[in-house]
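Please find the structures below.
What follows is calculated from the coordinates using simple rules that are stated; it is not laboratory data. Not measured: the values here are computed from a predicted model. Cβ atoms are built from the backbone, for glycine too; each structure is taken alone.
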Structure P
Amino acid sequence: MKNRVTKTFIVITLLIYTGFSALAQSKTWSLGPEVGVSFSNYGTDAGSNDLKAGAIGGLFLTYSIENTFGVTAKLLYAQKGASFPSSNTKQTLNYIEVPIIGRFFVNKVGKFRPNVFVGPSFGFLTGVSNKVGSENRVTLDNYTNTFNTFDMGLTGGVGLNFLIASETYLIVDARYTHGFSDITKAAGVVNNNSLVVTAGISFGF
């Protein structure tokens, strides 16, 4: 399983950097903020759990041309975790998330540029908290005793880019991230799964 995951990441990374190196001289950088909402849960051996809503936001940087390919790197604060209806508990895992995705645009130019994207995503755990019912959220001080601090996954989805001013786009992304890492130090394997919808403004330069 680990060998297949490693091979998948190598292939995707090579595809992204091959496209990156093939970009022509007519190139464009764009930078901007994005915010949104995530719906996450635990998979594999986590047991019965449901989706939990969380906040996500940060910055992105895109390198592209007026063609059909671009590379986007994001630096995000992302809330993941899950809810457990049987105990009326919501667990939140706070990550600094860094997705690096290759974007494949349907059209070369235009006021509306739909695209699909895929790439690796890397997460760095910064905190964990639990909320039971209507009680106040409780922060786990020694979360590194229970949780692994690094999370690696594969993310992919659909983007909609709308031109709203010169070199300025409104960008709406919807993506799913499947985690490959075991996020806990307990017995069994538990991974993160999340569906994210974000909106942002891209300023070209």
Structure Q
Amino acid sequence: MARTPSTMLALGTPAPDFALPDTVSGRTVRLADVATSKGLLVMFLCNHCPFVKHVRAGVATIGRDTQALGVGVVAISSNDVDAHPDDAPALMTREAAEAGYTFPYLYDQTQQVAKDYQAACTPDFYLFNGARRLVYRGQMDASRPPSKGYPAVPVTGEDLRAAIAAMLAGKAVNPDQRPSLGCNIKWKPGNAPAYFAN
């Protein structure tokens, strides 16, 4: 399975705006609808990726826990659904229900939002503070799907949880942040951005 790392967008970057259809509610959701005065967690996910499947339950749990702390949470899928029909919006609706996602699961048909965030893989995580400035990006934790050379590591969400806790406590988030690792975003033919080297 291909392993693509996060691009590690520069800390301090303002949260790029978006207005995307939510496959759960059917409404258009904008950045302003989900960002709160405490912060916002943006996750790039998809349905079929083994890396996302591996952390799926942990994503659902961390989403609920983060919302309970007053931080906004949203997930976005930007994959080319013509080439990967398992990621189609109707199946995103089903996936959100089956996984227990309590946050909007948005469909980025043009892939422009993924480009705006310089997203490269699924899963990919971005944490913005109440001023909508990036304070954390990268992995949820060190867990990966078991494979040769990658021993089983429990899914804990510890890296992302530590960043959220520090942000809410008004402390500086540790700048020693590790890239997420996952399937590359499935770009439409001719649509891969310059930052995506694969």
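Some notes on this structure:
- For helix-only ellipticity at 222 nm (-39500 (n - 2.57) for each DSSP H run of 4 or more, over all residues; to 500) computed as -7500, the structure of P, Q it came from: Q
- Which of P, Q yields 11.5 [mean count of other Cβ atoms within 10 Å over residues 139-146, calculated]: P
- Look at relative contact order in percent (Cα under 8 Å, 6 or more apart) for each of P, Q: the largest one is in Q.
- Structures P, Q, by Kirkwood radius over Cα pairs in Å, for residues 67-162 alone: label with the highest value: P
- Computed 0.7 for distance in nm of label points 7 Å out along Cα→Cβ at positions 147 and 179 - originating structure among P, Q: P
- For 44, 43, 35 (Cα extents along the principal axes in Å, calculated) the corresponding structure among P, Q: Q
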